Structure P
Amino acid sequence: MATPLSVSVDIDAPPSAVWSVVSDLKRMGEWSPQCAVMKVFGPLRVGTRTLNVNRRGPLVWPTTSRVVQLEPERLLAFRITENHTVWSYFLEPTETGTRVTERREAPGGTTKVSDTAVRLVLGGTRNFEAELERGMASTLARIKDAAESSARTVK
């Protein structure tokens, strides 16, 4: 079973500004070091589907996902079809802006195909999960920059 991963960042912008960045899934390729493209089919709501192109060095692979939770300015979560992981973004107001927590969970475990790929191609579970956490921190830093820049423009 995959270990739940979680990384947080405090952003000097109100939840509305942060939400406008986090909820724009078609921009995921700008934030994530692994997800190069996220093609969103339809308006953002529970059930919205995406087609994703992921990369790691010379490796490129597609995945699909579906939005499974959506609470504007609070929570966005999508489930990757191929490995059953759920990626979520939780927004929480703070005195100076918004704390965003990105999580990766696999409540029912990941698929055998995913487990095998992680073991044989992606360096094993421990290495891959450490890489994912570094990627999550990078994603959140990019979201922070975009949201703070957007909030400064609005002021």
Structure Q
Amino acid sequence: MMEKSFTVARVPWDDPDGDRLRAAQRAELDARYGTDDHEPGTPPSAADVPVFLLARDGTGRAVACGGLRPLDATTAEVKRMYVEPARRGSGVATLVLRAVEAEARALGVRRLLLETGTLQPEALRFYLREGYERIENFGPYAGQELSICCARDL
């Protein structure tokens, strides 16, 4: 059942709730992949992810996040999409993704890229359901066996 009381807002990268959600995401991925070395390329930071969004539930608790890393004038990468396990299936991931896409459009982005992993089948299903298509691995993900890349034209 989709909860209607979520709000999505832009926050600074170093927002404490954002830090908490990104740490939870890292811990989950470390456990899935059995290592903390599962992301090729430069780790995202405030310097290269100028758009970072948090979704809060009706109590004000941050339960999901997502960011946007510009790659060039018309292309950007979705970064740090994460939903707390207890909120998965609530519709909040779609709200965050649509908000990331709206921010991208406002910046003149026409194509969004993203990377997920082979051990994250639910993430891949989500992105495909939301209109993304698998593409050849790009940039730092080229040749990476654990990476699956997708894209969507806005």
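Rule-based calculations on the coordinates, nothing more; no lab input. In this text, all values refer to a predicted model and were calculated from it rather than measured experimentally. Cβ atoms are built from the backbone, for glycine too; each structure is taken alone.
Compute distance in nm of label points 7 Å out along Cα→Cβ at positions 102 and 118 for each of P, Q and report the one that scores greatest. Numbers along the way, then the final one.
On the way: P: 1.7; Q: 3.8.
Greatest value across P, Q: structure Q.
Taking relative contact order in percent (Cα under 8 Å, 6 or more apart) as the criterion, which structure among P, Q has the greatest value? Each step should come with its number before you reach the end.
On the way: P: 31; Q: 21.
Comparing P, Q by relative contact order in percent (Cα under 8 Å, 6 or more apart), the maximum is at P.
Taking mean count of other Cβ atoms within 10 Å over residues 14-21 from the coordinates of each of P, Q, which one would give 15.0?
That value comes from structure Q.
Out of P, Q, which one gives 18.2 for mean count of other Cβ atoms within 10 Å over residues 22-29 as computed from the coordinates?
The read-out was computed on structure P.
Work out the source of 1.1 here, i.e. which of P, Q gives that when distance in nm of label points 7 Å out along Cα→Cβ at positions 46 and 70 is computed.
P
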